[in-house]
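Listed after this line are the structures, all set down as C-alpha cells.
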Structure I
Amino acid sequence: MFTQFVFSPVVLASILGVILSAFFAYFPGVRDWFAELRGDYKRLIMLVGLAIVACAVYGFNCAGWIIVEGLSCDPSGMVVIVKAFVAALIANQTTYLVSPGQK
C-alpha cells in the first residue's frame, strides 16, 4: 500500500526540520503571516511543529509506513526520536537564520 523508505533518524529529522523552516520562509501567505510574529512566537511555532513531526515519524515507523533505521517502538526508540528531534531543531534554526528577511 505504501512505499517504504529507509532513513536514519538524524537524517530524516534534519530534512524535515529544513522543510518546515523553508515552508514558513517561502510559502505564500504563510510567509507574510509568520514574518509579522515576534521572534519568541516564531521559535515556539517551530518547536511545536517539529514536535508534531517527531511524533508523526515515530507513529509512522511503528505503523510500518516508513522505516527509520535504529528506531524501535519501545523506550529506547523514544530516546532515538528525542535525539533526532534535537537534530531537527538545529537544522531548522540554521535554515531559519539563513532564510531571506531574517536577522
Structure II
Amino acid sequence: MLKTKKFEVLDYLKTEKDIEDYLNVVLEEGDHKFLPVALADIARARKAMTNAAKAAGVSRTSLYQSLSEEGQPSFETVAKVARALGYRFSLVPVSQPTV
C-alpha cells in the first residue's frame, strides 16, 4: 500500500526567497481569497503569528481564524498583517484595463 503524506506548505518556505516566490505566485493567480491564507503561512513559517496578531490588533486565535480558508478578514487586517511581515501593497497598471 502506498503511503502518502499531507502536503504542508511550511515544508517549502525555508528561505526568504521561497517566501517571496510563494507570495508572488499567490498574487499572480489572481484569486484574492488565497492572499490571507498565504500571509498566515508566511507568519507561521517565520514563527511570527503572535507579532502579526498584535500588529493587526486582534488575538492570535482570531487571526488564525480570520486568515484561514474559511475566514473573511477585512482589507485593513490583511494590510496590517502584510505590513507586520514586511510587505506593503502597491497597485500597478495592467497592460489593458478590462473596463
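No value in this document is a laboratory result; all are computed from the given coordinates. This structure is a prediction, so every number in the text was calculated from the model and none was measured.
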Parent structure of the calculated result -15000, given that helix-only ellipticity at 222 nm (-39500 (n - 2.57) for each DSSP H run of 4 or more, over all residues; to 500) is the read-out and I, II the choices: II
Which entry (I, II) yields the derived value 99 for volume of the Cα convex hull per residue in Å³: I
Test item: relative contact order in percent (Cα under 8 Å, 6 or more apart) calculated as 22, pick one of I, II: II
